[in-house]
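Colleague: Right after this note come the structures.
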Structure 1
Amino acid sequence: MQIDLSTFRARIDSIDDIILELLNRRLKYALEINQIKLERGQQVLDPNREAQILERLKSYNDGPLSQEGLTLIYSTIIAESRRLMAQARTSDGESASGDAAGRGA
């Protein structure tokens, strides 16, 4: 039995819905981590953690997504996390740069 194009498109649409839900969940967790770090006076930005995330995912990736594509996607996700965290800090009265008390995003 041959599956038609609309079936594949519906499957992709379903996957896209799940990806969007998971991305929003991930960003909410990042915002929670941001708040915890701020309350504890810890530096928010952690480039080592970001590098660990990318390395872990690269080692897990069996394709067909290329390593470059994976890096681009997760760099964008991390950039959006940073943007939201900076926005949260600004709305909480900290400076937009996040460097009050030596903390970044």
Structure 2
Amino acid sequence: MVSTRSALESRARVIKALAHPTRLMVVEELHRGKRSVGDLAAKAGCDISTMSRHLAVLRNCGIVAVEKSASTVLCRLATPCIMDFFCCIDGVLAGNPGSCPATGHERGRRA
């Protein structure tokens, strides 16, 4: 696969958006289901304005979507396939690239 400079920059923007422990926690939490901004802030141990900034980063690159319901803003994971990427990272960290420690699934390797 040959990627253009623009495509590589777009990928880098998404990866950069994930490059913070709080945002990684948000993605994992939203993989379990919708959460309010307040719930996510409490889980992260930060204030709502800080969480809102983290969510804006994830929203701007398309990972998270928000829904307004009465006076509550609910967040959801817009791209659940991002968990495959997390699984790949976990395999690398476990010293077994190509596998997913969470599922035991072995992925085909490319040359």
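Each reported figure results from applying straightforward, stated rules to the coordinates on display, with no laboratory input. The model shown is predicted, which means the values in this text are computed figures rather than measured ones. Cβ atoms are built from the backbone, for glycine too; each structure is taken alone.
Colleague: When P(r) over Cα pairs in 10 Å bins from 0, in percent, for residues 35-82 alone is computed for each of 1, 2, which one produces 28, 56, 16?
Modeller: Attributed to the structure labelled 2.
Colleague: Oh, and also: Using mean count of other Cβ atoms within 10 Å over residues 19-26, single out the structure from 1, 2 with the greatest value.
Modeller: 2
Colleague: Using the calculated result 1.19 for Cα Rg over 2.2 N^0.38 Å, pick out the matching structure from 1, 2.
Modeller: Computing Cα Rg over 2.2 N^0.38 Å on every structure in 1, 2 gives 1.19 only for 2.
Colleague: For structures 1, 2, which has the highest computed value of relative contact order in percent (Cα under 8 Å, 6 or more apart)?
Modeller: 1
Colleague: Something else about it: Given a computed value of -25500 for helix-only ellipticity at 222 nm (-39500 (n - 2.57) for each DSSP H run of 4 or more, over all residues; to 500), which structure among 1, 2 does it belong to?
Modeller: Derived from 1, not from the others.
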